[in-house]
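These are the structures, in structure tokens.
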Structure I
Amino acid sequence: MNRSSEPPEAVRRMVVILDWIADVCRIVTGVALVVITVIFGWLVFGRYVLNATPTWVEQVALLLVMTIAFLGAAVGVHDNTHLSVSLVRTSVPRGVRNVLVVLTDVLMAGFGILMLWFGARLTIFKWGSLIPLIQVPEGLRSLPLTIGGGLILLFSVGHLIRLFAGFDARSDSIE
């Protein structure tokens with residue numbers, strides 16, 4: 001990381017925008033987690049107290065779990081807390097580490113592209129049918145996959161831009 005000067009204005013703006021997007025994802029996943037907790041509470045109450053199980057809870061819960069998983073994964077990429085083997089990167093010489101950091105970001109961007117592309121195709125394909133019991137488009141099940149893939153791509157490219165501009169603040173990145 002270049003500590004001798006401030007990052008260029010474009011990089012600074014990009015970081016602010018990406019941080020804002022990650023914060024929105026955190027809020028959405030947090031709200032989804034609260035909603036899933038509440039609806040499962042309603043499920044238990046309905047089943048054991050009212051003796052009338054709300055059948056829609058399972059379908060809504062599946063949509064919420066997809067949202068939590070894929071938006072949470074994207075935030076993990078943004079925060080550099082995604083599943084990676086940093087032990088290898090931190091134990092090799094600096095030159096090899098530099099290559100591994102770039103390779104990790106490029107692979108994550110490629111993974112994001114695949115999620116975005118195939119998720120969008122699946123979303124479009126399934127949009128015409130409805131999810132039973134809640135009567136919303138079936139494509140909503142794969143929409144979080146598509147959005148998460150796009151965000152993983154965006155956050156990975158953001159890491160690469162900061163890296164090549166000399167302003168990457170990740171702890172195991174190029175020193």
Structure II
Amino acid sequence: MEGEIINRVANSVLKTFDLEEYYPKGVRKGIDISQWLESGFLLREKPFRESLKEHDWDAHKDTFVYLFCSTDAIVPAWAYMLITTYLSPIARKIVVGDAIQLETAIFQEELEKADLEAYRDKPVIIKGCSKLPVPPSAYIWILQKLQGVASKLLYGEACSSVPLYKR
């Protein structure tokens with residue numbers, strides 16, 4: 001039919017890799033260790049341990065957790081480790097840092113498990129714009145993994161992509 005609009009993108013062999021598909025659903029929470037420090041700065045071991053025993057850890061069940069200190073206190077590594085002994089049985093993931101470091105750790109773990117066989121010897125576009133907090137490192141990691149599999153890599157959307165690699 002003359003004048004028929006053909007969707008060349010839909011008919012293309014181009015495969016799309018969408019990092020948002022690897023974003024695990026679940027609550028992300030930050031725990032500020034300064035709440036258990038004297039005046040927010042001084043860690044006294046006995047009161048610290050007692051406070052941790054009394055804390056409602058069930059509030060963190062099945063969550064992704066990042067541990068941080070909002071003050072300039074010098075916190076020994078064992079303090080974060082001790083908190084982790086309470087969280088390990090109930091939380092899905094625990095990191096020391098901020099929300100971005102948590103997302104980065106989650107994505108790294110998820111992308112390590114990714115099965116990329118569907119992308120073998122095909123041109124692949126790594127989808128750009130995301131609605132979810134995909135960390136910049138995730139784009140680098142998936143590029144590295146796909147580079148050994150795909151014939152061609154692009155970034156963006158099918159209508160306006162940036163070529164990155166061609167075997």
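Only the coordinates and a few stated rules stand behind these numbers; no lab work does. Please read these numbers as outputs of a predicted model, since none were measured by experiment. Cβ atoms are built from the backbone, for glycine too; each structure is taken alone.
A few comments on the model shown:
- If Cα extents along the principal axes in Å, for residues 41-144 alone is computed and equals 64, 34, 15, the structure in I, II: I
- Structure with the greatest value (metric mean count of other Cβ atoms within 10 Å over residues 25-32, set I, II): I
- Structure (I, II) behind the derived value 19.5 of mean count of other Cβ atoms within 10 Å over residues 65-72: I
- For relative contact order in percent (Cα under 8 Å, 6 or more apart) computed as 24, the structure of I, II it came from: II
- Value 66, 34, 33, calculated as Cα extents along the principal axes in Å, assigned to which of I, II: I
- Mean count of other Cβ atoms within 10 Å over residues 57-64 - structure with the largest value, from I, II: I
- Structure from which 44 was derived, percent of Cα pairs over 20 Å apart, for residues 81-136 alone, options I, II: II
- With helix-only ellipticity at 222 nm (-39500 (n - 2.57) for each DSSP H run of 4 or more, over all residues; to 500) derived as -25000, matching label from I, II: I
- Structure responsible for 20, 14, 6, with semi-axes √(5λ) of the Cα gyration tensor in Å, for residues 33-72 alone calculated and labels I, II on offer: II
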